[in-house]
Structure 1
Amino acid sequence: MRRKTILLVEDNPQDEMLILRVLKKVNLANEVAVARDGQQAVDYLFGEGEFVSRAGAELPTVVLLDIGLPRLSGLEVLARLRADPRTKLLPVVILTSSDEERDRLRSYEVGCNSFVRKPLDFTEFAEKVARLGVYWLATNEQPQS
């Protein structure tokens, strides 16, 4: 059985803590890796920089990607993933506080699989994250790579 790993790319410590807590509670992922900026996410996925020991490692099941990140934006990360044959089919969910139509449109143009706005309400935020985990880790069926 394929290992269920999530890569969470989030620069807000409070959002990171809440997402990790919810994902642990629903107990779907074997591991949740965290990148706190766009460059760190790219390095993790391609086994470069501080993650050179991951070179050739299995990709995560899904990437939860914020848009407003330091060093490389979420959309720049997504563009790099879609441009590389190793990651072009990797499921990417944009998980952001942005409610801008241009961000939603651009995210889909660049190749996201889903766009989810982070609610301000704690309970609603937790419920959305739990549903995301259930869908992408337990319901969705990905091609075998």
Structure 2
Amino acid sequence: MIRKAVIADAKPIHKLLMGYAKDGQMLPRSLQEIYENIRDFYVFEEQGQVLGTVCLNICWEDLAEVRSLAVAENQIGRGIGRHLVEACLAEARQFGLRRVFALTYKQDFFARLGFHEIEKSQLPHKIWSDCLKCAKFPDCDEIAVCIDL
């Protein structure tokens, strides 16, 4: 089941994200940051366990970012990630946003959902504030993808 996250989900979300962050697959997010942004998160829950999460971060009047997409490693391949991203896209449409982007190492995954590659230079400078926290900055090897809604 996909639902909006609640306060009790913050620690399981943090655990999922940190599993990917320790491998350099995404930026780490502090538990405080998750609490501060809990309203932006969705979770996939099954039998009381959070098996996946994603965040829709609204950046501007016409632009949002899908970020912090993580699925428990033993659950990959079940479509959880796809359903989470689709929930974000549905919410973006409700808000009247025209574009949603992601920075990813999984370009094929996003391509199957209708995203296409773009140049990072097309993204607003505000986005790069997160990049400054990354050990890979300024030599980022993530791919920017975008979907027009």
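Values quoted throughout were computed directly from the atomic coordinates according to the rules given, and no laboratory measurement underlies them. Predicted model only: the values in this text are computed from it and were never measured. Cβ atoms are built from the backbone, for glycine too; each structure is taken alone.
A value of -11500 for helix-only ellipticity at 222 nm (-39500 (n - 2.57) for each DSSP H run of 4 or more, over all residues; to 500), calculated from one of 1, 2, originates in structure 1. Looking across 1, 2, the calculation of relative contact order in percent (Cα under 8 Å, 6 or more apart) that yields 24 traces back to 1. Structures 1, 2 were shown, and distance in nm of label points 7 Å out along Cα→Cβ at positions 52 and 116 at 3.5 was computed from 1.
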